[in-house]
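Peer 1: Structures follow.
Please treat every number below as a calculation from the coordinates, not as lab data. Everything numeric in this text was worked out from a predicted model, so none of it was measured. Cβ atoms are built from the backbone, for glycine too; each structure is taken alone.
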Structure P
Amino acid sequence: MSKTTNKFSPEVRERAVRMVVEQRAEYGSEWEVMKSIAAKIGCSLETLRRWCREEASRRAGPAALAADDRERLRLLEREVKELRRANEILRKASAYFCDGGARPPREMMMAFIDVHREDLGIEPICRELAIAPSSYHEHAARRADPGRRPARAQRDDEIREQIKRVHEASFGLYGTRKVWHQMRREGIMVAKCTVERLMRAMGLAGVHRGKKTITTISNPKAPCPLDKVNRAFRVSRPNALWVVDFTYVHTWAGFVYVAFVIDAFARRIVGWKVSTSATASFVLDALEQAIHARRPDPDDGLIHHSDRGVQYLAMNYTQRLAEAKLVPSVGSVGDSYDNALAETINGLYKAEVIWRQRSWPSVSAVEMATLRWVDWYNNHRLFGPIGHIPPAEAEDNYYAALENLDMAA
């Protein structure tokens, strides 16, 4: 028989190991138990010790494997819990930041944390939104103590109040450019890009004009004066050129017509009229108001420019021009720019008054709104072509400069 053949049967090995376990309490140490049993079995002490070690490893294997499985299961459950919480955060954030772009603004993300920090936790939300928790804690501290906010944020708060005031004073008509010019006129030095940024954040904007509607009905057979303006609407003094036109407004009771007389020097409205009928007497009333308010001198050579509408070519209208010593001028046929300045004012009126309200109940409502707008337009509205100042101020500056020139002479 080979020397390597094991002479002890499995049953003997199992019995020897079991006896070592059972007799352990009767001896001072496990080594003494093995020494006593090995002598009785007929094996060496080292052989019995090896049997006991192998049996201990075999029995410990499933227990160790079960412990590993439990640890792995615990880790998986923890991971699933974290993933569910992350999905909940992202689900709520996707609805909250739907218009925020690829990465929403910082203020919006901080507001989201404020709302959901109790149920979702600050740390998980910050981790999913890629925000440092310290950033949120600093945000909360600044909210509790506004004095800790950056100087730019504090300055923005001050500018926001001024922007809101100017925008409301313009009846919500001014855009960023005019709000900026008005603030500079008041001595508030601020960059235009800052006004644009803050107005965009505040959701404020000016009005926009719509498309032009044709109201001129001409009579090609009617004689009319020549065009003495030729689109040259810039003049050097008041009472040098008046341009006239009218537009219409829908009301619950039907159409209402609004006529304007504008002095081209400062774009000042010097006469206006609201009527339910577009007759020659209607536009003549606006002219009468302008003549009474301005009292032009016959030596002024004041040019009165209109389009080829039949109202402005009517006999009673042309006679009144002759009596007031006004020089008539009529735009050319088929020329969309023949009375561009008057059409510009009409466009401003429609955009800043009429289209801002869904409907108008009556002629009196249109008349009152027109009165308020004309007063604001002449005395407060900034007009770009005259240096971003109101028309009344531009005329006052002209007469002041003329008086100083006379005194110097």
Structure Q
Amino acid sequence: MPYSDKIERRLHLAALVFLCLIPTFLLFARGAADVSLVLVGLLFLTRSTLRHDWAWARQIDIAVLLLALLMLVVVVAPFGEYPGKNLSRGLIWVRFVVFYAAISRWVLVDKLAIRVVCYATFAALMVGALDGVYQFITGYSLLGGQGMVANGNRLTGPLDRPNIGSYLSKLAFGVMALAFVAREQLGEKRPLAIGAGVMVPVLAVIFLSGERAASVLTLMGLVAVVIGLFISGGRARVLSIFLGAVGVAGIGLLLSSSDRIAGRVAALGAVVSDYADSIYGQLALMGWRFFTQNPLTGIGMGSFEKVCRAQQPPESLQFGCYPHPHNIYAEWLASSGLVGTVPWLAFVGIVIWAGLRLIRAGHTQTVLVALYLATLNASFFPFAATQSAFSNWPAILAWMSIGCAVAALNVFKRSCPTTA
């Protein structure tokens, strides 16, 4: 075996190990998750250097992300409110672009890698979900030790904050897309069967978590999957009807038996009905105002709270100043203006269209398309209240889920060249 092939195999194996560790590290050691992400990216860059292979950087989705990065560093940072902070935040954002390229174009391309990542992610999801169930029953986390937060209304699971629903919802659809491709294109039936079993406690904890955005986005994803199964026909159509009926009955039972969940739904209704005066509406409007003040370059990455405090005392605001506007699009507009947001929106459009265009190829792949779009919806839905797009933990979670979904789509297209 040529030496270069040996090196590449070793690099790939190392990257696969670090990728498999990320879901577990996100539960217990956020810093370690970021280190693992960086190492995956560095291994990919090392491989690209040794092979003199940079073709991946010219692929359209990655190219527009690199353009967005260039705008953040070269154009946005110097004209932002705090150039030094803006530049440092922009520079370190490159790790997410390289990580996305690594897992979607290199790590998750073969049967073994997909199978191992599926098992590792399903194990982490199961651990998080079971701990969430334990916390729901007993009032405290077995692994983390903390109790439910926000007046006992929200679960944390083993996390130190109430984001277990977001963690489960974002990773679940992406890894299920991989498992589906493993079954349909690679002949690996076990990952999807295991994933179907894991999804039972995962979905239960998402809807019990009290996280309104995670619950609604997950419900939207499930509706997409049920529709995809129905369109596929045959036994899949029967399964879709069964899952739809179980889902409706389960949600009805949950709302009728849990005053806590019913209260969270009522609170969501209040926010939607009076969005402009809610905390989320006020923050989004503040982000829009910062954008209109600096429409080309925005205020710079990581400057939202500082600019808020500089323009008006937090006590003069009904909700005070927050680090970000809790909406990914408002955050991009406020932080990077048009020069950063336009390439970002181009990336979002490109990856969404990549899934939608597969629908025309026939009915067989509609379930994959549904899982793929459900994954993207968990991060890109425009009206959801979100965590910061630029903070480490939510960004790692988002880019891993998106990367897994895109990798699944790429494997499918390679296996069915007529759909490419």
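Peer 1: Compute distance in nm of label points 7 Å out along Cα→Cβ at positions 194 and 274 for each of P, Q and report the one that scores greatest.
Peer 2: Q
Peer 1: Next up: If you work out distance in nm of label points 7 Å out along Cα→Cβ at positions 50 and 146 for P, Q, which one comes out largest?
Peer 2: If we compare distance in nm of label points 7 Å out along Cα→Cβ at positions 50 and 146 over P, Q, the biggest value is for P.
Peer 1: Rank structures P, Q by relative contact order in percent (Cα under 8 Å, 6 or more apart) and report only the one at the top, that is, the highest.
Peer 2: Between P, Q, the highest calculated value is found for Q.
Peer 1: Given a value of -24000 for helix-only ellipticity at 222 nm (-39500 (n - 2.57) for each DSSP H run of 4 or more, over all residues; to 500), point me to the structure among P, Q it was derived from.
Peer 2: The correct label is Q.
Peer 1: Quick check on the output: 4, 14, 16, 12, 9, 8, 8, 6, 3, 3, 4, 4, 5, 3, 1, 0 is P(r) over Cα pairs in 10 Å bins from 0, in percent, derived from one of P, Q. Which one produced it?
Peer 2: For P(r) over Cα pairs in 10 Å bins from 0, in percent, the value 4, 14, 16, 12, 9, 8, 8, 6, 3, 3, 4, 4, 5, 3, 1, 0 is produced by structure P.
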